[in-house]
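Heads up, there are several structures right after this.
Nothing in this text is a laboratory measurement; each read-out follows from the coordinates by a stated rule. Keep in mind the model is a prediction, meaning the values are calculated, not measured. Cβ atoms are built from the backbone, for glycine too; each structure is taken alone.
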Structure I
């Protein structure tokens, strides 16, 4: 699978560990930065990640910052992205199964590397429940996430 990964300065160590682990698992990983030791603004890297997932360059995205909150907000600014902030495998699996999430976000200060790997595994191996049924209840709800009703 083609996976993009990006972080802010608070999560470069976790990003590097996940990148290497994903490559060992056989995935094609695009590290969108930053390099360690450089203070950066998480929105810049969240927007970059969202862009490559939205345009199909990557199939899935992993966003990391200190808490996971800020970068998840930035990634979700793109209407083609559904980024769920996760902290354990069940939320990662449900984000895929019910919400067809194409990105996840995690906080490096809150989530250890083993738990992060468990979340990524759940995210990458869980299928969207309505993948073959465009009239299904989850598909209908996911469509509404990208198409705001008139007047909003």
Structure II
């Protein structure tokens, strides 16, 4: 496997540190010798980051941040303490969230208090089972104040059936 350029690795780790925090970066990039970067053919910019053959992160060129994937979300759930980077919802609504439906404020039980609007979040149920990945719409401290409205816009639900 080809090694990643040191400057590229520093760049993606710096973005990850800023976006997710150093603790999450350490989880995502724990074995840097297995990291592979895929670049855009047209612009030669970083597009995807792989761990072995699994897609770890995708680079969003519109804002310069990463989007999480199923693989990276599972990695974070296994190694980061609850509720780090998570929005915890009622187990009863799991079937709707895994189909890609948005998360409403009234269904949120707990969430990482350090989250900001437009942050990438992992949506889990009360058993810490991965349901979806999305973006937070409101500041974390305001989610519980609203009785209605969307808390998380779900980008991808993970239906295992």
Structure III
């Protein structure tokens, strides 16, 4: 045997690498959980952006309930104006009957022009003796109106 044959006889056959193992189940589960958490976070953010004004309005009504009726009524009136401004309505210059009619139109009711909601018009700026019971009823009604109002303006 010559030298070349001796060298060739020492070589091993070519071996293919081992077949790859599959991805472990825990890694797949971790990725699925991470994706679900991301989706939940996005849904929570979307809900907060869409309904944040309503959550804040409920908080304001709750705070107004703790005040005396005169101060609470002013806070509710301010809240109603903020809601319509948030919904991009030009209400800064409205007052009196025009303001009440705009509220009725927006909340799809006649409560502001015909019933107790008239207090949010001109009577708001006159001294009045509003009873605690009447004020709590006003808070309840404003809360119901806020809850019924669609999140997206123009969608009834």
* Tell me which of I, II, III gives 12.1 when you compute mean count of other Cβ atoms within 10 Å over residues 47-54. => III
* Parent structure of the calculated result 14.0, given that mean count of other Cβ atoms within 10 Å over residues 7-14 is the read-out and I, II, III the choices -> II
* For -6500 (helix-only ellipticity at 222 nm (-39500 (n - 2.57) for each DSSP H run of 4 or more, over all residues; to 500), calculated) the corresponding structure among I, II, III -> II
* Test item: mean projected area of the Cα convex hull in nm² calculated as 8.8, pick one of I, II, III -> I
